[in-house]
Structure 1
C-alpha cells in the first residue's frame, strides 16, 4: 500500500471513530485522539531499533497527516515514555471504544467489524513504518508483531472470539 493509500485508510478510520464516538455520547475529538494514538504506535516502532531516522519521521507525517521531525519524535518519545514496556502493553483508548461499539453491534445481531478494521489499519501502518528506512530491524519486527498480537488478544477476549484469524501474515 502506498503512503497516500495508508493516509486515506487512516483518515477513514479516524472519521469512523469520530462518528461512533459522538454517537456514543463522547465530545468531539475521538478521531483526532485515534490519529495521535496511531502516531504514537508508529513512534514506538520507530524507537525499537534505537534510532529514529528521517524516513520514519516522514512516514509518520505523511500517513498520519501531521508535521513531525526526527527531533520532535525523539522529544515526544521521551516526554510521553512511548518506548516503554507499559506503552507496548497498553491498549489505545480509541481501540477500546471500537471494541465496545462492536460488542453492542454484535448483540443486536449485526456484523461487528469496527475494531477489526482498526486493527487492520494498525497492521498496515506498522508494516509500512518498520520498512520505511529500507532496513527491517529484527527488534522493530518483534515489537510490531507483539503489539498487534496484544490488540488482537484484547479484542478477542472482550468479544469472546475463539477462531478469529490474525491480521498478521
Structure 2
C-alpha cells in the first residue's frame, strides 16, 4: 500500500496487515479491483476489518454514495485524515482501478463527492447558472472566501476550491 500526494493505492494481488483499535492485528487482501477480508491467521468474522474493507471499497467506485449507508460524514473525514488525505481532490486505487473524488470540509455538505459531481457544480457556478436567482451584489462564501455576485451572476473561483462549503 502506498500513500502520498493525496492518494492511497492498494496493489493488485497483495496482502496487507494493519493494527486496529486496541492493538489487534488484521489482514486484508487486494484481489482484482477490490479489497477482501484476509483469511490468514483467523477466519472468524471481524467487524473492524470488515468496516475497513467496506470503507475503501466504497471509495474505489466512481459513485461513492454507498459509503453513507455505513459511515457518517465525521467518520469519513476522520478516516481519510488518518490515511493522510487532505481537503481537495484525492485518488483511491485498488488493484489498478483508480478513481478521483473530492473531500469537502463543508459542515452542510457530504464529505465525499465524485470528480464528475465536482466538475458539474464548478461549471454551473462559473457559468452563472448556479446563482441566476440571486441578486446582483449579494455576497457568497465559498471555501472560506467571500465573493460578490456581479450582473452576470458568475463567480471566478479557482478550480479545486471547496465549492461544497458554500454560504449565501
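Quick look at the numbers
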quantity	calculated
With helix-only ellipticity at 222 nm (-39500 (n - 2.57) for each DSSP H run of 4 or more, over all residues; to 500) derived as -22500, matching label from 1, 2	1
Answer label among 1, 2 for the case where distance in nm of label points 7 Å out along Cα→Cβ at positions 8 and 160, calculated from the coordinates, equals 2.2	2
Per FRET efficiency 1/(1 + (r/R0)^6) of positions 72 and 152 (r between Cβ atoms, R0 = 41 Å, to 0.05), the highest-valued of structures 1, 2	1
Which of 1, 2 yields -0.42, -0.70, -0.85, -1.26 [log10 I(q)/I(0) by the Debye sum over Cα atoms at q = 0.13, 0.17, 0.19, 0.24 Å⁻¹, for residues 32-111 alone, calculated]	2
Among 1, 2, which structure scores highest (criterion: relative contact order in percent (Cα under 8 Å, 6 or more apart))	1
Read-out FRET efficiency 1/(1 + (r/R0)^6) of positions 48 and 144 (r between Cβ atoms, R0 = 30 Å, to 0.05), computed value 0.30, structure in 1, 2	2
P(r) over Cα pairs in 10 Å bins from 0, in percent derived as 10, 34, 28, 16, 9, 3, 0 - corresponding label from 1, 2	2
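None of the figures in this text is laboratory data; all of them are computed from the coordinates on show. Please read all numbers here as calculations on a predicted model, not as lab measurements. Cβ atoms are built from the backbone, for glycine too; each structure is taken alone.
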